[in-house]
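Novice: The following blocks contain the structures, represented as structure tokens.
Just so you know, all these numbers are worked out from the coordinates, no wet-lab data involved. Since we're looking at a predicted model, the values are computed, not measured.
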Structure P
Amino acid sequence: MPEAVTALLEKQDLELTQSVLSNILRAKTLDFSKHTEYKDIVKIGYVWASIPAQLARKNKKFLYQAAKPGARAREYEDALGWLEHAGLVHKIYRNTTPGLPLSRFDDLSSFKLYLYDVGLLRRMSFLDPIAIKEGNRLFTEFKGSLSENYILQSIITQFEVVPRYWSSGNQAEVDFLVQYQNQIIPVEVKSGESIRGKSLSLYRKQFQPPISIRFSLQNLRLDNGLLNIPLFLADQTKRILEGRDSRTNFEC
């Protein structure tokens, strides 16, 4: 949110940043009653308010029952659809087979919901903004969900096909799959100091993709088909991939 960024970076005012984000969230909530049918207002509110808790779970798959006890998909899918079409959430389906096109292998019953703005997610989660001043801790809070939301927010506008995520039962889960130049690129997000990823290793061994991406706190480099991109360069992902195609040296 530009106004919140201005309050934080130019004015160095955390309280003002909090206030700006709270006002934006309040305005979005009021929009529910202005631009939708009366029967869906409360349901939209339940889905919207549940997103931080949904992402806080180890398995971030969206559960209607987590929005409201006893809720069923057929009763709440219109409310969820309204949020999606309003551009307030990103709906990321589980992909069962990394093939082309990605949509062919969607598991329509399994998906995750992310907010369209990571700053709003932090505010909705009641995480103190002091984490912003504590370096790497910002990326490790909230079980990595802030980092995942940030990466998704950064890459979703760079590629024509909406990313998916991949999982293999309870054994492994890759954060995102990106379709680029008829390739399926697995994407792993590492928010802490450790960059070991069992799930990505399993995926690479099983499907042998030409290129994989890991976002982390480490420097930009390409190592045996694994492209490490620093978190702060997420907005440049497509350009970096294009540079790789032009045989650019990534060692930094």
Structure Q
Amino acid sequence: MAQLYGLIGYPLSHSFSQRYFAGKFADEGLTACRYELFPLQRIDELPALLAAHGDLVGLNVTIPYKEKVLEYLDELDPAAAEIGAVNVIQIRNGYLKGYNSDALGFDESLSGWLPAGEMRALVLGSGGASKAVCWALRKRKIAYRLVSRRPQGGELSYEQLNAGLLAEHRLIVNTTPLGMQPEVSSCPPIPYSFLEAKHYLYDLVYNPEETTFLKLGAARACQTKNGLEMLYRQAEKAWQIWQSAL
């Protein structure tokens, strides 16, 4: 039986998901499986997409719909409900259940990279990807502060970042799309001159492989990591979710 999988979001030119799953299907001889990109300019186009593709059994969700898609789902996995964002949808007979494999992928990708001992983090951005990162940090008991262009509650603005705050927070995670293809020269507006070798910079962006954010960190002798391992790990989690009820 043919099985169609895909990715929704807008734009999708940055995504490696189709290439990843096409390679996986070819390597594993899964000739009945296909993966397509579905660029939706508005999330309310989702019902029409589902109606037009009756063979859809799974979707990935990327920016800007990881939070907006929740209202179109019939059920949420408990972790996704706690996170408040979804990047995987399992489709069974028109019933849509949302999951979050981003959080698990990010969490696993930290193992063996972060040093032992107490660590505090700054999380740049407050969207759906940020929510997944914060969930993983809480799981690891890593205290964090959110940094946003439009801060709310206890969030910090970029203008508030100073030498003291950066000294207190050794892990800095970029969850924004700044630096992603094709806008590769952009980067989060943090005070890079205050970075030191003790800092760990993690960019969820994986295209390009080394973003301006990571380049500027490496120039200050920081440890750096892009989002490619997270992509692979979350993709395999998504595959497990899609296959669990077939």
Structure R
Amino acid sequence: MLKGKVAVVTGGSRGLGEAIAYKLASMGAEIAIVDIGDPAKAQPVCDKCKEHNQGKAKAYQCDVSDFQAVKETVAQIKADFGTVHILVNNAGITRDGLAAMMKEEDFDQVLAVNLKGAFNMIRHCAGLLIRNREGCIINIASVAGLMGNAGQCNYAASKAGLIGLTKTIAKELAPKGVRCNAIAPGFIATDMTGDQTENPLLKMIPLGKMGEAADVAEAAGYLAVAKYVTGDVLRVDGGIAM
């Protein structure tokens, strides 16, 4: 289904990014993983992707909040893979705290990675996508960006901004055949969310349980091939943001 396509997944060494990389690889895509950590830590993910797609997978170390570093990394991906067809902006961090007591650097850092990082990747991949006259950008937002979440003003702001970025990019690139959508996960069991079994918000989920990384990956797989869907925000949240 994605045979011959190249997918870039940021934050792809674990959690949601890892699951998304596996899903796209299982659909035939070649995978470029961009992560701030040591590329060696992403090698097991690359190896598993190669088992899925019988093709190529490679990891790149890059801080997505660094505009110049992203430019250089995308140039290297182009040299290695030839082009980019799918971009998944998944890299994200949290620095939780109440707004009244939050440190300035905690606010700035979350916005820099979660929002500016996505812009940086889009900015430097856009030329390749436009040149192909086809392409797909998938931004991993959050229900926090739709409904807010106490103690996460920085994270919610970054994800709300990401939704606005998604809709704007969708309008700008649609004439070039490039689609841009967002996924808004709810409570998903990953290393980042930790143990949420006692979280009172679980009682607000109509389906009554946390989601799994594979649920978000399935949504990414759908958006990667949904040729007539752009500018949308697909919730994967068990109904919490209805």
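Novice: So semi-axes √(5λ) of the Cα gyration tensor in Å, computed for just one structure, reads 27, 19, 18; which one of P, Q, R is that?
Specialist: Value 27, 19, 18 for semi-axes √(5λ) of the Cα gyration tensor in Å corresponds to R out of P, Q, R.
Novice: One of P, Q, R was used to compute relative contact order in percent (Cα under 8 Å, 6 or more apart), and the result was 19. Which label is that? It would help to have the intermediate numbers written out before the result.
Specialist: Working: P: 12; Q: 16; R: 19.
Structure R accounts for this read-out.
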